[in-house]
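Participant: See the structures that follow.
Please treat every number below as a calculation from the coordinates, not as lab data. Keep in mind the model is a prediction, meaning the values are calculated, not measured. Cβ atoms are built from the backbone, for glycine too; each structure is taken alone.
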Structure 1
Amino acid sequence: MEYGAVLAIAGLMRLLPLRTARGAAGLLAWIAASIVGFRRSVALENLRHAFPDRPDREIRRIYNRCWNHFLKVGVEMARMPRLDEAFIGRWMDMTQQTVMKQALDRGKGVIVVSGHFGNWEWMGGGMSRIGYPVTYVVTSQTNRLVEAWMNRMRESVGVEIVHRRNAVKGVLSALRRNRAVAILCDQDAGETGLFVQFFNRPASTPRGPALFHLKTGAPIVFSAAHRDRDGRLIVTFEEMTFSGLGGDRSRNEQMIMQGITTRLEDEVRKHPEQWLWLHRRWKSQPPSD
């Protein structure tokens, strides 16, 4: 039933003009946030910890706008097969590509790091459509049919899929083939993650980008894609360097992942409604001494 609903809604959204489809997503978001209150307690708790000096009225406004943004992301994902050159030119600003070109020219592949911020799906899909060899590392979804649909949308624009359960082999293969491997590293990683500071709280964070960087020497490029007031997606790229790395591998991993997480936090602070506050990001806690 869930899969059928996704197909029906996605099909309808593809028939509508993009602005109309986004408007419909806004209505659904208002119902989800204001009437039903999906994930309200989780999001409000996260926001109050992240922005302790902001009034409750503003915290609730960010929560509502967060729903609005992410239902638009869902609508936009359904339209990924339409990401051609003309569409990208109209709805995306991908002019800042020099960093990516220079990183790939080294021939070691590129580790592209980001988070569930802005529209990461269009960011990767747009990169693929304009000629970059893009590989996604994806997590499994509870509904395997919905997961398969999501991957079809990604593959429709040429994105290669690597499942997290096969990440080591798949990522190393992609880097050897000089591909841009996109990894989102802002979800709770449980006991196996590294604890770094995110909005002044310890957050269990996947260590994959640090491991692959240290093993292969592939450069790390931070990318973000925020939505501007006109609905265009502004895509940016920034190569990250890490000074002070030494012989202690654990310390190196910690420094790298803290740097990436801090960089993501900078972007979230600029556009807080465009990050996934609905997720229990700080669910895991460091072991007590």
Structure 2
Amino acid sequence: MKANASKHILTVLAVTAAAFVMAVNKNTFVDTAGLYPGGVAGLTILIQRLFSDLLHFTPPFTIVNLLLNAVPVYIGFRFLGKRFTLYSCLMIVLNSLFTDLLPSYIITEDILLISIFGGIIQGAAIAMCLNAGATSGGTDFISIFLSERRGVDSFSIILMFNAVILCAAGFLFGWDKALYSIIFQYASTAVLHVLYKKYQQSTLFIVTTKPVAVCNAIYNISQHGATILEGEGSYEHCERNVVYSVVSAAESKQVIKVIREADPEAFINEMKTQKLSGRFYQPKED
């Protein structure tokens, strides 16, 4: 019970911190340069600017953002997990409120610096939220749903959604801000790939004299199986076994650690998996 309570508190704190950082980034960098961060947040900003130009009235970020997140939140509750979606709802509400309540502040007006560093901050905040067991809402729900169903990298899907929003923004308000927004999105996605690896895979080749123990160690940590291949060492010409397995990149360090415990003499080669086809176990969100 204490462990669950501590985990819940840490998740709420991480989600709150991520929501605050994203709101500050929006009010400090995104608004200063007139960028579009992508996803539902970017669509919200696009709608606000449309209302401002056409009707001379800017609806609150909170109202528009919450309305646009209604369908993605339903997808989360229906297909991804109730606890995961509740934490994500907390993130959506806090981020919306912080965005409306926090004042705007200009650090620099250099649009290139804003695009790069604003994107880095955005990516770090989203990664903090995802690693805590929540999303920033909107397209994250849809991309994770498709990732679990299709087994593809979720951030490639996010990038496609964002491209549509940026094209609309460029057509309506000018291509210069839309093009700088692509730099913002690229920096954000690059940081996400480094800090959040759940939907990335690593291929492991382990040369070992204890193949069964190594396979058991891999399964106990990752719930993934392995294949034992027979081979021959080219130097000593003695029999060697090669264990082949694919695991989540987020778990690879822990998996390698238990392999070392099972066979301290094992030779391990880890490679990034570019594309995976077939059944691959992916734990569901709570």
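Participant: For which of 1, 2 does helix-only ellipticity at 222 nm (-39500 (n - 2.57) for each DSSP H run of 4 or more, over all residues; to 500), calculated from the coordinates, equal -15000?
Facilitator: For helix-only ellipticity at 222 nm (-39500 (n - 2.57) for each DSSP H run of 4 or more, over all residues; to 500), the value -15000 is produced by structure 1.
Participant: Kindly point out which one of 1, 2 the value 2.7 was derived from, the read-out being distance in nm of label points 7 Å out along Cα→Cβ at positions 121 and 201.
Facilitator: Going label by label, the one that fits is 1.
Participant: While we're on this one: Computing distance in nm of label points 7 Å out along Cα→Cβ at positions 217 and 265 gives 3.2 for which of 1, 2?
Facilitator: Matching structure: 1.
Participant: Right, something else. Which structure, out of 1, 2, was distance in nm of label points 7 Å out along Cα→Cβ at positions 169 and 185 calculated from, if the result is 2.4?
Facilitator: Considering all the candidates, the number was obtained from 1.
Participant: Quick check: 56 is what I get for percent of Cα pairs over 23 Å apart, calculated from one of 1, 2. Which structure matches?
Facilitator: Source structure for this number: 1.
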